Structure 1
């Protein structure tokens, strides 16, 4: 994890103006960046770069900042998949020379290259590296945290309602959208270049280089190639991605081994390459733990391998509910600048500040869904939805549609429809449109590896992604790529069934448990900014009432409203009222006793409850209505 701010002005700035901007940034950064982090500063009167990162690099052999001669390289992530010969400055020099150094990168990875009076900033091909941009008063800036960028440029952070509309409906910010007004995420493959004028000030240029559409269209065009050739390409991409991490990280790598297909394929790739990882399994769903233990047992029996395998409860109620829901939400929003999925509110509370030390490298099976039709409708669906209908239904599932404000739902449906229209314009057809949506929306903006340096996603190797678009819809439904490669790499695993976190009961905490009901009820009373207006408050109260009655409400309603309300408290000052306890009192009030019927009414009700009485009642009613 690192924090970077880079700014370039159209003309030199007075010292007082520069000092004011830096002061705003430093005060905002001090709330989240530890004092022990190392600082790197570069700049002059018309530009500046500040990089902050943990002082101890841990086991990583690739420095965040590297300088050799006039060239300085700032790496935003780990360059997994790239040719790293010569180190960071050699990579930066190739970028300055115009090369597409990001073509083979496993996202996220961004690179800033500085050389005297010129610079280049490169986003990865998926647009996943968290580099946001904005401009004000002749200054254009880029930062890894949108709130800090807004503090530097404007002195305040206000919510971007379009971004939060997307967050509400999708569960994450869509496209290039940001939680903060006046900022946006760099686009896939976006490159920014700058040259300093002789009289001072910078001339800036922006272009789109090799990006998502190039990867997807290249793979889609290969559908006619022999199947073995396509499988070989996928296996090679995974192997090279995993192997490229080892020269960059001098320690054992951890892989989250679930009971599913994605992590099993990555584990098989590593084992076949002679690089058995340390394994960890979340045991909240017992079926997943049982399958993972069986896989490890087979390695011992068939290969004599004894990998380090640890099981854990990721959402054990005792570790989650010790911190109240509101505080868990506040910390999650503060640490990740509002961008983390609200599903993590049912996990233990995160730290209040960025970590003092660098986390060890790990591998995740995210993005394997692209090869198995994860978002496809059922093959026997009748009537079968169009790809556009299927994609919209899957992506716009952050909350039930009845819980969203109608205008918010309409706006986000229009935005996503435009993405699907663009995909059709590329030549994609059938359910490959759904896969495109999953890649550019869910993987780009939801995947947690974007926020954790060293969490590597091998399935985002561009060669693997391209191969998923080279498969037919039927081949994906049959999980052909996973089953064929697992059988090829670790045959003893081929017959072990796949399970998922949805298989069987889970012991994980629920968002309404602990103080959850009281916390959300309090937020209904106090949070009244525009952000909370993106959801229908009666729907939230109904979900709470279900929880109070020992039912199982839809957790999305409570999680998303909590995230919106906590964001509103920070980003919409002046809209938060004093707590009243009114909503909670309504929820826990005993139901009103029913007044017993007396006299003729009671007799009629008794008659109606008998079989003969009911028949007489129906007969009389028909005759009366017939008149």
Structure 2
């Protein structure tokens, strides 16, 4: 204060005769000492001198410390003279500083004098020192006097003691007085009791910037399906660095396909230490092709105890053939409480042929209710020939919702000729979208003459990726004979043919040949023939023969005849007879009779008789 006072007085020395101007002394005149001390001296060193002066000035923290010390001294002097307000402020200053012993007498004095904030702060001090009952007494005094903060503290005290009615009373007092923390605490209490009134107070607290209240309110909106409202509150909480809100917002945006913004919120939450966000960010990066970035965030999440991230890392290393590293991460996932780690360890061991260890890991996961592990264990037992041991695990997995297990049970019962039970499990799996199960149901319906039901299940099978389902659906539509049905049938043949279905390739070749597209027909016949289809080889031979390539046609007919195609053998017999190779013709006739069908065998027999007559002549 002294330096400041001198500065003020120095600036007030004025010439009485001037109109408010400071007198400028003549050259060589002696300055008033105070003024001389303040005016700058002549420049000698230039900028270096200015920097030196600036460096001598106190920084902002020093000035704040001085002001706080002066403020404390002033309040201390006033408190010593019995000023209750000064006692309260001084006690609060010391309490904030952590000087509980120094603060207590001042707060007690002020509280005894009726100062409401002092009573509240004394309660806080006593609570910190472990005197909860005395703290509650002072909070009650302050709360009765109208302190919302004290009512909030008293409500929390009662809740900690298990007195929910008392807690609700005081928390409601605080909340209705506009106390944000009181509103949130009341909402939390009501929500714990499943009271619908909780939402109102979460809303009140959230509107005043309480981030946890905004997060909880968003959850309530999400449960009701109010996505826009939920997003709004998640955004508010996330903007205040609520990491779980940022995670939920990222999830919501990802589900909506807004991947870039989802990535930003996952990144925000991950940087704030949310391992689930780091894991989710890893999956987004992997899907975008940034495998290295994904591994970085998965590793960070896994090291923080996220089992899902550890499993993802294990799968990544397993794909790269690094089985030891994969096993280490799967074990880390299991240690983090993610039972998928045991299932993945089973898959890893099974892939390496370590079936004993695979069974152990599958059992570990299956005993905890992991349905896919139960199904995998059952498959392992069935492969070993233990159908009796496999059945209960298939049943357990199927009852838990495993579609694959339901399908496998269908196969198991079909193998026992228990068609009714097999059909029931196939239908159950088909209802959940299992393509191969839908195919089995469709085949059964076709046998029963239910074309409509068969078509419905074949569409399910074909849509689920079953090439046999696509082929059978094409054949079913083809049989309807309409132009529209035939066009759709060709589309399904094409889908099945593209998946390597040989019969579909032959049918597609026939469709192309019917259109007069010889090139496309030859392509599909050749695809089928090279894949081992005798019908494809025979049809390719016919096509080549029509185009004048009889030697190549004979090669494909030979392949078809060797595979048991009677018509191909008959064609070869006719070809040999035409070239005068009667012995070869007889041999191919014998093959045609052997392979059939009946009309081919009959024609081959007549040709054989003619050849014998020719030879005897």
Structure 3
């Protein structure tokens, strides 16, 4: 921010001081509700409606929501269209020139306390900065940085503050100070921008061509729920996933295991791993594709244990999550399922914000867990498979009194090193050589789980690596029947393999390939897999040291050992996976988004025959809602 302000480029700022003068009022909200003549106006109103949850305590007729970005856009467009843009003349905001700068560090300058990466432990500061200049002071290190608080509890740090100053560090900037009032005193809309906003959104020029229901004349929202009344369901299972690519392949497999063997009751999402929380929509789409809209999905904590702020838990530290790449090979690819997410049929179920108004809120993981337990027969227990960090399972143990209802916990993760050359996979933290990502991303949760006394079967990294050969599994998939799910999985795995072969940022793709083993072991034929299991007393390091956290040690002092899956028959493993993916039983009811588009573009009576044939082939009765 400092660099931009001091670049010499003419800058106009629309700060919070100005946007705070244009709150959403009851009158504007009602006028907007009655002015939805275009698709974009309708969409914007629905978006605004989800935000206006709480009324302002200071102004009863306003909401605790302001016209931030849209007001800025209006001011910018009005200035650009003005005959004299240099003076900032515009319709919507009062402007004035101010001399300001952006604070990047805190006084006293020139100190070296370990907080400032531009100066600390460097003989020559980065970017040729001056050792005693305005950038050389203390940099706030966290939400509760003790340097930033004084005795009365008021913060003293000013990182990022745009401050009026004089002297050589000052830059003249055009600043919006407040929203202009509506000159029509008799109007219910008290700001000039409100009138323009509603007028522009409602103009027929450059309007949107269609929405979903007009793009597809026979669009309808259908939920597919199987009828298992005449089936004896198998062992109940809850799948806890962090939504990496391997987790979605595992989910396909779990949905293919005969329900008489494995009954998937719910999915818990742990967003402390390889994807952002909003990726939950891909789970809904996958379940819709497989005709399992009956399976509830619960969203877990977005921060690892003890990483959220004590005062405001909506924010926190990213001490461990920062180890996941944000771009290629990390969040960007996970959140889009490597570009394949849009190929899945679109589910009517979507993520909904926690404070959304007039919309069903996204259920939380513990809420789903509690509701599932209420459906269990008296005396019965449930099994849980975790494919990500153990945040969700640790919360079940510590925040509920239901750990005794868990029959077995199958945990995919951890690394039991056999030698100094047998390293883990946390490749982004060079100092931590022996941890595995699922343990490292929430080591305290892992420690909590392994010390809980649960019956645990651990499937460590060493075992995963033995079944992580892309060529073998791709070859088996090509030889199997191409059900829609087999085709999708083959495309996904082939993409991972191709990326691994072509670019160094994707060298870790076999990590996701290895994650599938948990689902196959839990629902597979152990007679053919020939598993080798050994009981071992282990502990997880969780001491706040990123060079050690997440590592697993053998510790004979542990009260209870865990079962460790050491080996399986790899050829049988690949055969089991490919054969089940090609099985027409419990197959997809919608093969792809293209198939869904065809359904939405065809009169219903012409589609019923095709749908009925598809259901019969799957040999499962479905109810369509």
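Since every read-out is calculated from the coordinates, none of them should be taken as a lab result. This structure is a prediction, so every number in the text was calculated from the model and none was measured. Cβ atoms are built from the backbone, for glycine too; each structure is taken alone.
Work out the source of 16.1 here, i.e. which of 1, 2, 3 gives that when mean count of other Cβ atoms within 10 Å over residues 442-449 is computed. Of the structures listed, the value fits 2. Looking across 1, 2, 3, the calculation of helix-only ellipticity at 222 nm (-39500 (n - 2.57) for each DSSP H run of 4 or more, over all residues; to 500) that yields -12000 traces back to 1.
Name the one structure among 1, 2, 3 that distance in nm of label points 7 Å out along Cα→Cβ at positions 186 and 354 of 6.1 was derived from. Only structure 2 yields this read-out.
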